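What follows are several structures.
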Structure I
Amino acid sequence: MRSRPVGRDRFLCPGDPYVSDARTATRVRLRRAALPLLVCALYAVLQLTAGSRWTLFPDSYRYARAAEQYLGDSRAQAHRTALDAYCVSRARREAHDERLRPTVRTSEQALETAANRSCVRKWAKAEDITTSDSRYQAIFAARPGYPLLAAPFVGALGVLDGMRLLGLLTATGGSLLVLGLLRRGARLNRTAALTGQVAFLATPLGWWSDQALSEGLFTVCTLGVLWGGLSLLRHRSLPGAAAGTALAYAAGGFTRYSSVLVLAAFTAVAAAGTLCFSVRLRHRGTAILAGLSAATVAVVAVAMKALALPSSQVTLQDTFTRHFTAPAVPDPWADLLGLAGRFWTDWTARQAALPYFLLLTALAAWALSRYGDGLGRLVTATALTGAFVITDHPLAQEADRLGVLMWMPVVLGLPLAVQRHWTWHQAGEPEPRPVG
């Protein structure tokens, strides 16, 4: 067998130790590449064992109905298809929960059948399971991103299986974006980046990304903004980073335009503040990020005006009239201030009683401020977006979902602490400079 030259004076021959070392290195690289996928597979298995814990929400019904209409069904047929899936899903959950009561003797199958029939009977002749008010319907009609994405899955697998698969793909895809952001964007080592991936899946960010709601898709868009924004702040691959950021903003706008408006506004402020107060990060990439974010704010604001999209005034009336089933309130902004004050007071008390979120956020904030090298500014803008969305809709029963972006500092900050204080010390290597 002929040998192959390697470099100028090295030849690979059968049995050469160099060949064995190269093959070993290749196997190690393949195992390292497979580990994130193994994490995704394990997460999917765990979620599939949850059974009735995954269920359709009322908003899921509306997204499923929209997906069916995008596939060509009439409004009435789409309503029936989405309602059937919604009632099956809710009946399973209700029957499961009912069977956990010590006094219930009826079989779970009988309970599920009865709950399903009751649900279908209740809503079969209605136009919507909440309200048919045109103002309420307009809120969801202005969010085409998620149902458009769900349409091929629903068409191929049906509502329940299609949206279930999409949720798993969204959650695991988001976790891989976190991994890539930390590994390629923040330049962390594999252990730290993998910590971020696991943290994403183990926190409410992973949970809500898995649900049949728009939160998962918007979280993916947010991660795209963060990755592109970080590359711009660190002055790397400016054309590609700018294009990726713009694409993430655009996708976020089609998914939830009001939330992307807030995210872009906070990111623009963060980038502008960086230009003013950070000499090291004062360069063209930061200016591009500030300009892109400000342009996104302007485009969304103009689109809302030109297309007559529902504004905060409409969503506030929705909140304070129980989906337009009660008379309109004369001053919703004053009511919002009072309700928001009561909500945040209660939220603070609950967090103080069980402070794991506050402790994790404090540790992550410390790591981001010391070693984030620009990442901390972007993550702060993201967390403030979550807090702003809650303040605009201060509903205790919806807070976990609406404020899910407040977990982003934990997911992206803790890996910095892992890299700085665990991985390097365990390896016995010199302490690194701040990440980036």
Structure II
Amino acid sequence: MKFLHYIWGLLVLLCFLNSCNTDANKVICNENTHVKQGKSPKRGVSFAFSFSEDVSVLGPSISWYYNWSPAHAAKYDELNKEMNLDFCPMAWNGIDKSALKKYKERHPECKYLLTFNEPNLTDQANMTPQQAAQKWPEIKAVAKEFGLKLISPAMNYGTLENYGDPIVWLDEFFELVPLSDVDGISLHCYMASPGALKWYISRFKKYNKPIWLTEFCAWDGLNNETYTAEEQQQFMSDAINYLESDSLIYRYAWFIPRGAESENDFPYNFLLKNSSSFALTDLGEIFTQISAQDKNTYYGECQTIEAEDYSSICIAEGVGTNSWVNGPRVRVTNDATHKTLELYDFFKEHWVEYQINPEASGNYTLEIRYASENNTRLQFDVNGALSSKFLLSNTGSNNTWKTAKIPISLEKGKQTFRITIEAGSLKMNWLKFYNNLNS
């Protein structure tokens, strides 16, 4: 009898210990456990900062900037270092060796020197290729002395006679100056279509150099009366998704964080409000939060994955082709529970990918925060192989948000998780996955 009591007691103890271990290993999901992507090494702005607060607002989301000058105020040095920002000096229409020397002495890590700003525009650097080539030896010598790599003159469609086409100007310039002198091709674009931007950039790829898009926004002068702030936001979303997807784009700089006009006036391209609050506009929210397409950050169990934190998007399918491929866009969400960006215009055959890292193989729950006026069929692929499909019921309208709980099976380890719209459409705010102990 004592032996049976002993066995019974041992079983109770084992069950208790197993119960404790289960509770100890159970992860309580918290919506706030969000891991932010690394910032894009490409993303920057063309702007002469006047306030440290502006640097603090934009700094966490940009990697570089320039101000059309070789000079840079020393008061920003510590802040730039803290935020890992690279300032690139510029020889706008000639070299100011003294100013460049002062900056290089404070910043020996400075690597690049931008050259000649829009030389084929009569109200900018205003130089023929021959005139630019005459100034080039001095710029090249100073760059060599200071250990700087040269970036080509920044080209746009121009007003200089016979040089309206930037390629004509640049081709003549490189007949006089070796192409090997430069480590990148700089260009500006104000076309209001992301497809036109992509086409324009493709013209400069023939030089086989990294592309620096040092000014861009939608501002072509053709649509001043009808263009809206929403259209500028749509352009930014599409354009940045393309620029991040194309490996030949080395850097890009938005024009412009702030100007003298109101952020509510055409062309609606300001990232910062013209107020004393040093706050972002809705366009600025998009610019600072849109995906860097970071391939090194993986999300684990219960971590909130913002919809805009995809590692790739279907727009990437158009890279290296003559076509533009549409994809979903991002904007400030109207989901009251989670004020970040939402993925919208997410239609049939569109896809986004996320990097995930389950700790164990097994059955999981995938939560998706979404809104849709129609039923939507989703396809899930893991590392390029079909995993499962799921039909999401409509939420009643595109402004009514619900959280779906979807059963999925995942293997252990780092993987790429693709969500494709097979039928229907939706808006998405965030997603997360967790094992079924948390359901």
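Quick note: the coordinates plus some simple rules give every number you see, no bench work behind them. A quick note: this is a predicted structure, and the numbers were derived from the prediction, not measured. Cβ atoms are built from the backbone, for glycine too; each structure is taken alone.
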For helix-only ellipticity at 222 nm (-39500 (n - 2.57) for each DSSP H run of 4 or more, over all residues; to 500) computed as -8000, the structure of I, II it came from: II
Which of I, II yields 5.0 [distance in nm of label points 7 Å out along Cα→Cβ at positions 65 and 361, calculated]: II
Computed 24.8, 89 for Rg and Dmax of the Cα atoms in Å - originating structure among I, II: I
